[in-house]
1. Work out which structure the value 13.2 belongs to, where mean count of other Cβ atoms within 10 Å over residues 138-145 was derived from one of P, Q.
2. In terms of FRET efficiency 1/(1 + (r/R0)^6) of positions 18 and 250 (r between Cβ atoms, R0 = 30 Å, to 0.05), which of structures P, Q is highest?
3. For the read-out distance in nm of label points 7 Å out along Cα→Cβ at positions 178 and 202, a value of 0.9 was computed from one structure; give its label from P, Q.
4. Thinking of P, Q, which structure, once helix-only ellipticity at 222 nm (-39500 (n - 2.57) for each DSSP H run of 4 or more, over all residues; to 500) is computed, gives back -8000?
5. Suppose distance in nm of label points 7 Å out along Cα→Cβ at positions 34 and 274 works out to 3.1; of P, Q, which structure was it derived from?
6. Tell me which of P, Q gives 175 when you compute volume of the Cα convex hull per residue in Å³, for residues 122-257 alone.
7. One of P, Q was used to compute distance in nm of label points 7 Å out along Cα→Cβ at positions 50 and 130, and the answer was 1.7. Which one was it?
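Bear in mind that the values in this text are calculations on the coordinates, not laboratory data. A quick note: this is a predicted structure, and the numbers were derived from the prediction, not measured. Cβ atoms are built from the backbone, for glycine too; each structure is taken alone.
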Structure P
Amino acid sequence: MATTDLAPRTTWEGTTGAWLAEVASRTGSKRTPDEYRRYLARFMATVGGDPTEATTAHVHAFAYGAGPHGREPSPSTVIVRLAALRSFYDFARRMGLVAINPTVDVKRPKARPPIPRGLEVEELQRLLDVLPDTVVGKRDRAIILTAVFTGLRRQEILGLKAGDLTRNGSVYYNVRAKGGITRRRELPQPAFNAILDALEADGRPLEGLGPEDSLFSISDVTFYAYLRKYAKRAGLDGLKPHDLRHTAAKLRRNNGASIEDVSALLGHRSIATTATYLARMEGEEDNGWEGVATALGVE
């Protein structure tokens, strides 16, 4: 795309800031704007710092090209790179700063979604058993139990503040979920008890916290590092924070919850999404093989 007079280079820093603010507001995520910022900065370096110089070829080369460490990107990485650039150029076009979006003709790869991993009850108990009886261990126990009882994502849990908890007979939490949706849902008593225990151990009882005080003083990256360590001790190598959300769905389903109940737990907009999610995790039943085996006379 040829350079235009629509926007001098000096305006792009402010444009980037406004765009990232919109991304944060729309997604309700802290991680997404940071990730998009990094990808845009790397892309800008390939076009001399002027987004109006970008062509479809530039976008394709960046999206599908090797990363800083020379590794070829996975399909999911390509998809995120393209999402970041498409979002930025869509914003710039709406602001009248570019005439066209150079990302629109770059095709996304077909990503094969990973099979969701949900822990069995025995595996979850093993994970909880390796947590130390310390301030840190109590905090991480509260995070894990909150995840498996609520199905919230890691960022949603770690973003909870004291003011997000309210009482109306039971305890409820308010959370800004993916897509910027605000949810208010009952906080199961075991999760609430674990939070109270963790706060008491940390010398920060809940009744003494201000509305903006965080319930969990830990970043998502640090929690992931701790979870990997605990998982290794428990013989659950490869466990990821999002697997705790999968575990929440699996345990509810295994204990008789309907697809509608699991969908409400996860905050899915469509029951069809939940059905697909569960099918990938549980596998498809085969109800026809016994008749074939009988006909063949084999066991």
Structure Q
Amino acid sequence: MKIALVVPGSENLPFNEFGNFVANSRLGQVEYQHWQLPPTDFTENALAALAAQFAEGAADVLLFPSGWQGAELSTRLACRLGGDALSNVSHGDFVDQCSVHKTVCGGAMIAELKLQKMPWCLSVAAAPGAEDWQPACPTVQLAVEETQPEWLVSQSTITKENASGLAEAKRVLAAGRGVENADNMQRLSALAAKFGAEPGASREAVMHAWCGLDRLIGVSGAQVAPEICIVAGVSGASAFSSAISRSQFIVAINNDPQAAIFRQADVGIVDELLPVLEALAEIVTAEA
């Protein structure tokens, strides 16, 4: 089986994500090739370059990185080549079942989906904390034209928010609905600074506009793998829980002793979140 590892030019080399997918999959004998795309403003031209490369050296599976770009390229390329496309896949069986696994229903379920028409164009799931992986394989530099497609009338750039740093953080302090309001969220963010942690939030906290969308932790937000993850006022919904599952040590604070998050925590504290966090901050400051 031939697998092409497709890396868009604007991405950091996502070989750790690819390696995580490979390590958890049944593949059999595999021949890898690295297809490197240069940076481009036009996805249409990148697709043309990928299709041309496929015509020269067809692959059975084309792996794309996580995120919007990998999902778009894999889906649109599969449509052009007449193959199957799936995004956010975590692992697969290419020996017996020819199927892949991915989260569905907002992260509440894991589905096994059968692959049929080749080539299989797959964008992999994010894998924060995954080990570095550098396959021994040839690299093909794809040439992409920078001409504007005829059908494109105009385009403008939307300023992006600065990266939150959650995905790479060694310490994370995340808040949920229990934080109750934006003022308390600001207090929590100040406490996070004392811990040397990046502040994050569950979807409920973000949807209440208590913090920016760049602070979202979940299947559709950041997936974290810190050494220490403190979660305060979070119920423990599956979409959030899966996003912190790679944390080395989890401390949960919630005033509900039946909260689902306690099943995932290494240490659980049943109490109001702000008094507990302020007490912890005093201890950390005193020891610093």
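1. Working: P: 23.0; Q: 13.2.
Derived from Q, not from the others.
2. Values: P: 0.15; Q: 0.65.
Largest calculated value belongs to Q.
3. Values: P: 2.5; Q: 0.9.
Derived from Q, not from the others.
4. Working through the options, I get structure Q.
5. Values: P: 3.1; Q: 5.1.
Structure P accounts for this read-out.
6. Details: P: 113; Q: 175.
Comparing all candidates, it corresponds to Q.
7. Details: P: 5.5; Q: 1.7.
The read-out was computed on structure Q.
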